[in-house]
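Pasting the structures here.
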Structure P
Amino acid sequence: MKCPHNAHVAVVDGERFIVMKNVGQALEPRLEVVEEPDLKASNYSAGVRHQDDIGQRHGRTQLEELAHGAAVSEWLNSKAIANEMDEVLIIADPKTLGEMRRHYHGELEKRLVGEIGKTMTGEPMDKIAKSIEAA
């Protein structure tokens, strides 16, 4: 996958959010950490969809994780609307990515250069860069 030079790379899971920037070339990304925002999850709208009694009993409904995904989308939306991010690549575990998509603003959607549904928050930057190349 091509990741344009200076594109922001959001690496997300249900608990962690890291913003990186590609300081390398489009086909040979080299990532640098820009920040790790401390977000307060406040949008629990996923709870309406996840009131499955069986899922709750077996621990498959993690509202905190889904709310974190919504908070990340809201943060990215605000940066896109404020013109603080031109191109964005999102790497998130499939469940979080699915929740994030429900909250994308049109401005963020215009700036997306891609999405990778994979858990990468605990991985070193060179491994994340290799995953981008391979996608």
Structure Q
Amino acid sequence: MISLSTYLLTIITTSMIVNLALALYGIFFKPHLTKKIIALTILGDTANTFALIVGYRRWIYPNTPSRPPVLINYTNVDQEGLNRFVNTAVDPLPQALVLTAIVISLAVTLFLVFLALQIYRVYGTLDVREIKRLKG
């Protein structure tokens, strides 16, 4: 009998692989720049989700419930309590990195949208094949 956490991990992993494949397909094989920008956004979101899953300790210690990375009563903590906290708390580093990646992804997406708008103004199309033909 499969446990619920194993089942959910399998679903999440499968959906991330499908998202990654669709994003790479969109980036490499779709000729329209808008579709490439959308695929790049999906790729970034998939990478952020993967980083969050890596930081989730429930997969490492399956019998212990996860806790937020906040130590509430830090005055009366012994070594065993600290070790238990470290083993059950969610890792905050991937969360901080994902927040930074979201801001950077937003800036890159806005730059690419502005670039696509300028390309459309100059060439009148967003099809990469047509732009290559017009450029000569």
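If you rank structures P, Q by distance in nm of label points 7 Å out along Cα→Cβ at positions 11 and 107, which sits at the top with the largest value? Mind showing how you got there, number by number?
Details: P: 2.7; Q: 3.7.
Comparing P, Q, the top value of distance in nm of label points 7 Å out along Cα→Cβ at positions 11 and 107 belongs to Q.
For helix-only ellipticity at 222 nm (-39500 (n - 2.57) for each DSSP H run of 4 or more, over all residues; to 500), the calculated result is -10500, so let me know which of P, Q that is.
Comparing all candidates, it corresponds to P.
With mean projected area of the Cα convex hull in nm² computed per structure, which member of P, Q shows the largest figure?
Q
Between structures P, Q, where is relative contact order in percent (Cα under 8 Å, 6 or more apart) highest? Write out the running numbers ahead of the final one.
Details: P: 31; Q: 26.
Sorting by relative contact order in percent (Cα under 8 Å, 6 or more apart) in descending order puts P first.
Looking at distance in nm of label points 7 Å out along Cα→Cβ at positions 3 and 27, point out which structure of P, Q has the largest value. Can you show the working numbers first?
On the way: P: 1.7; Q: 3.4.
Once distance in nm of label points 7 Å out along Cα→Cβ at positions 3 and 27 is worked out for each structure, Q has the highest.
Just checking, which of P, Q has the largest value of FRET efficiency 1/(1 + (r/R0)^6) of positions 99 and 123 (r between Cβ atoms, R0 = 35 Å, to 0.05)? Don't skip to the answer; put the middle values down first.
On the way: P: 0.95; Q: 0.45.
Across P, Q, FRET efficiency 1/(1 + (r/R0)^6) of positions 99 and 123 (r between Cβ atoms, R0 = 35 Å, to 0.05) peaks for P.
Any read-out appearing in this document is the output of simple, stated calculations on the displayed coordinates, not a laboratory observation. Everything quoted here is computed from the prediction, not taken from an experiment. Cβ atoms are built from the backbone, for glycine too; each structure is taken alone.
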